Structure P
Amino acid sequence: MNEKILVQKVLLLAICVCISGCLQVYQHFFIYWRPSFFEEIWRWWTAHWVHVGWMHFVLNMVAFACLPFLFPRASNRYLIILLLLLPPLVSLSFYFDHPDVEAYAGLSGVLHGMYVALAIYFFQYKEERIFSLMVLGFVAIKIVWELTLGSFATSELIGSPVLIEAHYIGAIWGALLSLMFIFYRLYFDKHHYIEKNIDVIE
C-alpha cells in the first residue's frame, strides 16, 4: 500500500469515525425506530452509526478501522459503496422480516456484511484465498455460536442486548452484494474485451 492510498484510507476512516461520534450526541434522533420508519428515512443509514454507549462505539470503530488494513487491496470506492448500500438493506430487512425489532443502533450488522463482502470478493485472487476463507469461516462460526449459545459476554461489555439478527442479515447482504459486484465486473470486462476486438477488426 503506497503512501497516497494509505492517506486516503486513513482519511476515510477518520471521517466515518467523526460522523459516528457526532451522531452519538443526539442518538435518539438517529437510531432505527420502526414507528417512524418511512417518515424519517435518514434513520435507515444513521441507525448503523449510532451506538448504545461509548464502549459499543469503540468496539465497532476498532473493528471498522481494521478493515482497510486486513484487505489492503480494497479500494475506497468499494468500501464507500458497501457503506452506502448495506445500512438501508439491513434496515429494510428489519422492517419487513423482523417486525418485533422496534429499535436498533450499532454498526455490527454492517461490519459483518463488509467483512463477508470483502472476503468473497478477494477470494478470486489466489494469494488472498486462504485469508478470505479464514475470515468467512470465523464469521460463520461466530454467527452460529451466537445463534446457539448467545452473546452474553458482549452484551455485558456494551451494557445492552446484542441483536444477533443484524449480524446474519448483514452477512447475507454482504455476500449478495459482493457476488453481484463480481458478476458485474466479469460482464463489464467481457463486454469491454469484445468491443476492443471489434475495434481492432474494423
Structure Q
Amino acid sequence: MILVYGGSFNPPTKAHLEIINLLNEKLNPEKIIILPVGNKYTWKNNLISFEKRFDMLHLLTNEVRNVIVSDLENTTTFTGTYDALNKISEIYETKDIYFVFGTDHLETLRQWINYEALLKTYGFVIIKRKNYEIDLSIFKEYNTKHEVISYDSEVSSTKVRENLEKFKSYITKEVYEYIVANDLYKGENLWHIKDLLKSKWLHQKLQLAIQN
C-alpha cells in the first residue's frame, strides 16, 4: 500500500507530522508520498512558493523512514489528483494507492477533475475529527475502497500564517527557523490586529481621535 497525502502545507505543521505518524501506526504503508499542491493550484490564493513549502516538508519529515516529498504538482498547470495518482502508479507499478484527506474535502469531491475515474480507480483515507459524523455515501456509490482514521488537533496552518510568534509552538523548530530565515508569513498578522481592535486602549484612542 502507498499512501498519498495531499495538501497545501502552507506551512507544514506538527499536526501534519502527527497525521503521518498515525498513518504509519494504523495502516503500515510501504510509502507515504507527501504531495504539496503547485503554484498553479486554483483553489488557494495565499500560497507561498512551491519551493519553500517543499523545503519545509523535507525539514518536517526527514526523520520519518518511509516518507517521500513529491514535486509532481510543481507544474505550469494544475491537472488534478487523478492525474497525479496515475503518475505515481506508473512510477511504482501499483494501483494499491490511497489518497489521504480531511473530511472538509468530502463536500467538494464531485467538483474535482475526473472525480469519477479517481473514485473508481484509487482508494481514500479520510482523517476525521472524533465524534464528528461524516457522509461516506459517495464511496459506496462508486464502490471505492476507503479507510477512516480519527484525529483531533487545534493546530492550524492558518493561525501560523496570521501570527507566527503567537503560534510558533504549532510548528517544529526547524520549520520555524526556515520561516524566519526566509522572511515568510510577514503580512498576515491578523490575529495581532484583531487583538488590538478588541483592546480598551485602542477604543479610547479612536474615541479621542474622533472627538478631535
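Since every read-out is calculated from the coordinates, none of them should be taken as a lab result. No experiment lies behind these values; they were computed from the predicted model shown. Cβ atoms are built from the backbone, for glycine too; each structure is taken alone.
Values for this structure:
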| read-out | value |
| --- | --- |
| Structure with the greatest value (metric mean projected area of the Cα convex hull in nm², for residues 111-158 alone, set P, Q) | Q |
| For distance in nm of label points 7 Å out along Cα→Cβ at positions 31 and 167 computed as 3.2, the structure of P, Q it came from | Q |
| Of the structures P, Q, the one that -24500 was derived from, the read-out being helix-only ellipticity at 222 nm (-39500 (n - 2.57) for each DSSP H run of 4 or more, over all residues; to 500) | P |
| For 0.10 (FRET efficiency 1/(1 + (r/R0)^6) of positions 63 and 143 (r between Cβ atoms, R0 = 25 Å, to 0.05), calculated) the corresponding structure among P, Q | Q |
| Structure from which 148 was derived, volume of the Cα convex hull per residue in Å³, options P, Q | P |
